[in-house]
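All of the numbers you see were taken from the coordinates with simple rules; none came from a lab. These figures come from a predicted structure and were not determined experimentally.
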Structure I
Amino acid sequence: MTVSKHESVSRQNQIMFRGRLLSWYGQFQRKLPWRGATDPYHILVSEIMLQQTRVAVVEDRYRKFIAQFPSVERLSRAKEETVLAAWSGLGYYRRARALHQAAKEIVRRGSFPPTAPELMELPGVGRYTAAAVASIAFGEPVAVVDGNVKRVIDRVVDRKSTLARAILEKHYWEVAGQLLDKSRPGDFNQAMMELGALVCLPAQPLCHACPVAGVCASRGPTEKAERTARRKADLHYSLARRNGSVLLRQRDKQSSLMPGMWELPEIEAPRRECGSPILRLRHSITTTDYTVFVHASGKKAEAGRWFPLRSIHRLPLTGLTRKIIKRLDDE
């Protein structure tokens, strides 16, 4: 199935769209640590980090990760627990494991896959990531489609149809391919994502600042999609310290959530001897907002392993545990 007449962009508007978008991007693009990178490994790291993680969070973590693992060869030789420790705090740790396995596969092949289809053969690399790396690093004329790009396309074509999800997904890729500037695919793809992130915002788009408003079929605010109500829950942890060390437990390596990561011992409810919590903080994971209570450990020793606080950053800690220890250090 191809894009319908009412959901495509005319040839004239395609040309105008490309020129205006790339001109705007050249002037207003954000200065990001991976922007302008040509090393496909650096681009792959940035794209995987940016999956489900805010740019502001990724900026600092990307710099540190690349400093620790400056090449795909260095990453491939690292221990998994070292990679997870470097990733700690970014969440969705399956991304780190997949990136580690992808690095090993690239080294085994002897070269970096240069095309989107070949890149999709790597662990954890889907169609979007493969297209992003192929277009930015190798200049392959393939379009990308992410949430920002979908929003731009919906407004440019003034999408009204209620197609089945699979058909709609195909339409997005077809329209993105129509719009793509094949002479500058990497810049164009980054410009499309940048437009969605900075100007073509979800509820209140900045149409007055949009470089392609003149070829957009839909202008102005759109209805906000109904948000799923977030769940609320409490978590309780025990904190035991002695001689500059802290007691941690390792999550089951077969666990579906953060397998093998280290964390403070979780307790079902505060014991009477624990008294009032020594720390309270907020933490959010996917659709749940947690109130986290940290209690001083009672007289009874908890099961676990002691680690010196001075070297704890080398461990693959859960993001919440890292947050708790940082808060304790700050107080």
Structure II
Amino acid sequence: MTETPGKIRVAVAGGTGYMGVELMRLLALHPRIEVRRATSEQYAGKRLADVYPSFRGRLEIRLETLDAGKLADGVDVVFSALPHGTAAATIVEALKRPVTVLDLSADFRLRDAEEFRRWYGEHPAPELLGQSVYGIPELARERIRDARIIAVPGCYPTGALLALVPLARAGAIAGPIVVDSKSGASGAGRAAKTELLFAEVQENVRAYGVGRHRHLPEIVQGLRAEGCSHSVVFTPHLLPIRRGLLSTIYVPLQSGANIDAIFRSSLGAEPFVQLLGEGRFPDVRDVRGTNEAQIGWTVLEAESMAIVVTALDNLGKGGSGQAVQNFNVRFGLDERTGLDQIAAVP
């Protein structure tokens, strides 16, 4: 393959699942990226455009079987969209080369090896957990700039932590937090599962992982890092839509806390955060297909409680879009490069 001057060379592990193909779409549109390699166990040997015709004339690449030993050969960056529990071993091998890794699985999100074991099993390289940076750029931009392993958060923690970390940093949280989240079906991946069949999802809303969803420890970890020790109750739900996530977050407030001022001082200048303000709340459709997060809120004065509502695309700001945003930060590019999308409505 001929090298293109000025391009950053990229390999993608797991390029045809829902998260992977969204990542491939964004990388194909990025003016500074050259995708040199992409893997797919199901479609190895086929051209990406034969699997997803929308890539015809945009990204002419043949999919390969994953070979961890050669994945990082001849590239500067490895994106991994492999499943939780299987990404880590491939990433450990990739790190033997001088590459930056952006991992969209949960394999490097938790910093404590025992906590990881509790939710996912034994980690193949627990010594690397402390080296990864939890990649929400709005909250960790300076650390991302020097990171070698960037753990890209999923949709549920991103929607929760964008709302909660500014409040925690300001010392505004006074008690236990309730996070009620609802996500589209693509958040569960592309594998065939009975509970994701059309007849099971359509005209239905279902709670799952109640009280024990494995993204809960990411939310708690993010708050503990800001000195917030209040408990978190988290319940996810499956919506009968393809993509998008809405979180309604109930936060007891310290006396005198001004959350309008807190959000505007901490997130008001962020390129991918739209603050709707007091009494205005986001719709999932207004962020679909974008890397945007919208945040609205209200304060119940009598109860000393804020209700904060966040919306994002679970494949965008909740996954692949955020991965590309992290890439842009890491390599000193304008954060909007390759991500300047407007939501498709309706």
Structure III
Amino acid sequence: MLEQIKNLIAEVEAFNPADAHELEQFRIRLFGKKGEITLLFEDFKTISGDEKRLVGKEINLLKTLATQKIKDLYEALKTGTRKAPELDLTLPGYPMQLGSRHPISIVKNQITEIFKRLGFTISTGPEIEDDWHVFSALNFPADHPARDMQDTFFIQSDPDILLRTHTSSVQVRVMEREKPPIRTISPGRVFRNEAISARSHCIFHQVEGLYIDRNVSFADLKQTLLFFAREFFGQDTSIRLRPSFFPFTEPSAEMDISCTLCGGKGCNVCKHTGWLEILGCGMVDPNVLENVGIDSQEFTGFAFGMGIERIAMLRFGIRDIRLFFENDLRFLRQFQSAL
């Protein structure tokens, strides 16, 4: 309590209001029904006898000082004799800190710039989608697990409307309105009904790519992804493709890159394998082409998709995905030099 009283005495002595309203607010703060000095006198009743003499002396000093200071200030404001604070025009201005782009935006822009050099355009679409563009057109069977409520946020009033789980829905819209050749990437935010942890989140960002034309082969897909990996992670980067399954591509693959931290020698991040998985890819399933009105006998294509958060975590050595969504300025300011 003595420390609180000393702080209030110092504040009263230094107080210099700009106008009568500010002075009145200060008076209420000290002497109002729940004012700080009022509450001090209430707490004083609970102090033991040994301390009462010392604390009582200090409280009375504070009350007397504050009462006289407020009275003098009111009188000075009334008569106009209060001395205005001096303004030192030689003082420097307040510094304005520069902002920075979010790490997700930095990585997304770097990824899109690489694919734009290969002739890919950028496509966007709605985040609230229908079943056709998210699932049915992409060859998802009616009983596929991704349709389950555990993975997807459905709109309760209309089960046919949902928050998109991937930006492949944008690719469906592009294929419906454009004729081949099509070469586009679709960056954007997606949603999945998952538990939030250091490794996963219910909101994240993707960049998905699509190339449809005559005689497009798996070799074209591999060379495109190898070019991206070396442009983004460095010219010494190696890739490998492992067989996988996606409803909308056949054949399908997962792509790994040589670990950027250990150079492929093995470390804790890559679980001592020397490889890190970064994306899924494959040749567009003929059923998908037919669903959007493209002749699968004449045209072929490939598609790929990657999570921007995962790429950003690898690029900047971030171990907790939740940091991207907390808006902690101490975290975000670290990326000013990454622009």
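In table form, for the structure just shown:
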quantity: Entry that produces 46, 24, 23 once Cα extents along the principal axes in Å, for residues 234-321 alone is calculated, selected from I, II, III; calculated: III
quantity: Origin of the derived value 95, 50, 46 (Cα extents along the principal axes in Å; candidates I, II, III); calculated: III
